[in-house]
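What follows is calculated from the coordinates using simple rules that are stated; it is not laboratory data. Keep in mind that what you see is a predicted model, and the values were worked out from it rather than measured. Cβ atoms are built from the backbone, for glycine too; each structure is taken alone.
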Structure I
Amino acid sequence: MSIKTQDIARDGLYGYLAQPETAGKGSVLIVPTIFGVNAFVRGFADTLARAGLSAAVCDLYSGLPLPANYEEALARARKLNDAMADDIEGRWLDHLQRGGTSKPSSFSTAYA
């Protein structure tokens, strides 16, 4: 299945969006690990889009460049809190619903 992808940096949203070219089966919000919106999580979103889902990856670091190493990633992650993450995830879920997809599901990836 053909997909379309885009980096998102507008209206307080930062991240990556992969969607099927034709109407999809629904949408998924992916919350990445402390390493941010890297090539691995983008590839995961692309795979979901090829399966017919709109897949958004939220950037909890608001568009900052990817961390250079584990220590930098850990330092950034320690600055996050539940309220910040809930706000970012909520804005992404609203964006996905406004985009005409069915009610999104949200899950966190768990890989090192």
Structure II
Amino acid sequence: MFAQMTSDGSPHARFRRALLTKNLTLIDAAARELRHLALDDALRVLIVMADRGDARFDRAGARFAARAITETGLGLAEARYVLALVEALPHSPDTIGELLRRTLTLLDPRSTAR
């Protein structure tokens, strides 16, 4: 089953606009419309959660780290680094979030951005 396209655009376009608002209620609703939330988009949601001090951050951070480690096939040292970055995310969401995004891009064997 595919999400219907409205005058507001595709579900992913609505999701990206919701991210810009940093309103977690809107982001959650828009994310539910997506068939799949890409790892980079999941990181964007996690950054907003960290920035807003959302109570769900701790569990969402653990799930994100597990997913990132699994999807990129990281070894123990790299996995520990990713987990440390996720744990530090609430202290400086934008800066650490960008570092985490770059780290995952560099460590992901599927990435072409090396």
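Out of I, II, choose the structure whose coordinates give relative contact order in percent (Cα under 8 Å, 6 or more apart) equal to 21 when calculated.
Derived from the structure labelled II.
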Item to complete: For Cα Rg over 2.2 N^0.38 Å, the calculated result is 1.09, so let me know which of I, II that is.
Response: II
Discussion item. Given a value of 21.1 for mean count of other Cβ atoms within 10 Å over residues 27-34, calculated from one of I, II, which structure does it belong to?
Written reply: I
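Compare distance in nm of label points 7 Å out along Cα→Cβ at positions 11 and 35 across structures I, II and report the one with the greatest value.
I
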Worksheet item: I, II: which one has FRET efficiency 1/(1 + (r/R0)^6) of positions 43 and 91 (r between Cβ atoms, R0 = 25 Å, to 0.05), as calculated, at 0.95?
Response: II
Fill in: Structure responsible for -10500, with helix-only ellipticity at 222 nm (-39500 (n - 2.57) for each DSSP H run of 4 or more, over all residues; to 500) calculated and labels I, II on offer
I
